[in-house]
Structure 1
């Protein structure tokens with residue numbers, strides 16, 4: 001299992017759930033000195049399940065880092081003849097600012113907009129492309145975390161919304177192209193979930209209150225809810241589920 005964005009939120013929850021299910025974990029994360037203790041604790045927790053764990057600290061959107069990481073992965077898998085059987089794209093790093101000038105604030109810059117789409121959308125394509133080039137991806141499940149913001153207009157969310165919409169488009173196209181390799185690609189749209197990424201969204205409290213009022217379970221979605229579903233979706237019987245946006249929200253989106 002290869003997880004992009006493995007140290008927190010959905011990525012960390014997925015790492016724990018897949019490790020408990022017996023999957024070896026390859027995790028990519030970007031952490032500085034202040035948050036590295038959290039990563040060390042996560043690695044120890046994963047290793048306690050008895051699975052192999054390798055974590056790579058670096059910028060997942062960097063071409064050099066991606067190439068070097070996958071070269072290491074390929075070299076290690078060559079000894080066993082193994083491949084990547086599941087990939088989770090859970091990168092949440094982008095600019096939250098108005099697209100156009102508002103109330104004296106400047107609109108988003110070209111660099112900010114392009115960085116947001118590159119990290120949160122296009123990086124999926126580059127990782128998948130490089131895995132295929134190294135023949136490390138066959139009979140696999142690929143998941144990419146999207147959000148309801150891909151279909152809505154939220155304050156200061158324009159760049160991220162565009163990235164999520166592009167991500168869903170990439171999922172559909174990759175699902176078509178990789179089907180002959182028995183690789184499925186699906187986007188995961190979780191309900192409103194308390195994660196570090198959510199806390200950075202302007203108006204997050206309003207989103208939380210609305211979700212609590214709508215959700216038939218009368219609570220927010222938790223990362224563990226999504227992680228448990230991902231483990232189930234990664235098993236062989238889901239081979240005909242492809243190029244979808246799958247909602248994992250306890251029914252939240254169906255309620256007015």
Structure 2
């Protein structure tokens with residue numbers, strides 16, 4: 001009888017250990033500049049990959065993305081117009097001024113249903129929203145089609161951060177239900193640009209409409225020792241978090 005109880009206790013302990021192991025999320029962060037030249041307006045591309053030991057990760061609830069010092073994110077010519085959140089909810093990005101768009105991207109999510117998880121893709125649009133208590137607010141609009149037809153609006157505030165970082169983007173990510181009585185959607189990949197790549201703005205001048213590409217995020221005139229550091233802290237519904245870091249190397253100087 002004692003051996004039977006010991007076996008049951010061992011199985012229960014092993015089950016708890018496996019459940020805990022399955023809840024462990026890890027993240028990988030990458031970042032690039034295009035073009036990659038100092039003292040030049042650029043487009044920043046971010047990518048985050050989330051894994052959980054071969055399992056579907058827990059739903060993502062927040063991201064704090066820290067970017068390098070002296071990066072001209074708040075002083076770029078991006079987001080010259082403002083998109084109102086209610087307008088975005090009602091009409092989507094086409095209902096907002098073209099000059100409010102700041103970038104594009106995509107997301108991949110998984111839903112833990114059945115022996116193989118269902119995969120969901122979504123398009124992402126970044127737009128300038130109304131400032132919040134003096135902070136720049138970037139609205140992130142994600143639209144999924146199949147198997148879950150959902151439109152998600154996320155607010156990302158630009159918040160000061162001590163060196164070696166110049167600030168951070170704080171994303172509050174709402175939970176997205178999947179199928180009826182199914183688990184929430186779990187994000188596994190995010191890829192987005194922040195900059196003029198692929199953007200077209202319009203300016204009215206003397207009764208004429210001028211089409212142009214806005215300037216991007218100005219890189220500083222000098223590169224920090226070791227390159228440009230980026231850092232991401234991800235939080236999940238199960239209470240865990242994951243850290244990811246990357247560094248964009250200093251651009252190779254070219255002869256004039």
Structure 3
């Protein structure tokens with residue numbers, strides 16, 4: 001059995017696992033951040049936890065390029081998009097946190113670490129070698145539309161994170177109701193931005209691992225946005241009633 005055949009079996013199983021995960025997370029909220037229970041067990045400091053969770057994604061993805069037999073400018077464009085998101089998420093975001101943040105359960109760190117190793121490999125291996133892109137793909141409508149969505153999602157995500165960061169003074173803890181921007185319409189525009197990003201990635205790469213990652217993003221973040229939304233409504237009596245959890249006017 002060839003590597004390509006094994007790869008396809010694995011990536012479709014990975015996508016199927018995302019579909020199964022969605023209803024599970026709708027019932028049981030992932031126990032980190034504001035949803036961390038007191039019984040969570042061993043925890044890591046927030047900044048260290050974030051770095052360990054996210055760092056495998058840019059490292060493994062980039063490593064696939066180091067071991068690829070050869071790649072062209074299209075593959076480099078995908079490398080640039082991926083690293084734009086994950087260098088920010090893994091290294092810039094945790095360093096810019098205000099306050100110590102909520103310690104992250106070790107079980108969450110381990111599961112996120114494993115996820116990013118697998119996901120980084122599947123997407124990096126495809127874009128660097130198995131996908132067989134040519135420079136002409138850079139002017140294909142699917143790439144152009146997908147890349148535009150990716151950049152738009154990144155901007156939404158980054159701006160939403162900046163708004164959340166501005167709610168706290170250095171060293172301050174606790175939660176406040178964010179205002180302005182897309183927070184006027186949804187509780188979690190940061191998650192909306194990530195969903196837009198990785199749906200754009202799936203379109204730009206037009207690939208099985210890209211589709212699988214988009215499914216995983218929705219499976220993970222849609223339930224979490226709903227959980228955040230319900231938490232805000234329970235915690236703040238003045239919480240804006242017109243806001244939706246993730247998609248303006250709909251969800």
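Once distance in nm of label points 7 Å out along Cα→Cβ at positions 91 and 115 is calculated for every structure in 1, 2, 3, which label goes with the largest value?
Checked 1, 2, 3; max of distance in nm of label points 7 Å out along Cα→Cβ at positions 91 and 115 sits with 2.
Name the one structure among 1, 2, 3 that helix-only ellipticity at 222 nm (-39500 (n - 2.57) for each DSSP H run of 4 or more, over all residues; to 500) of -20500 was derived from.
The read-out comes from structure 3.
Coordinate-derived values only; no laboratory data. Everything numeric here is computed off the predicted structure, so don't read it as measured data. Cβ atoms are built from the backbone, for glycine too; each structure is taken alone.
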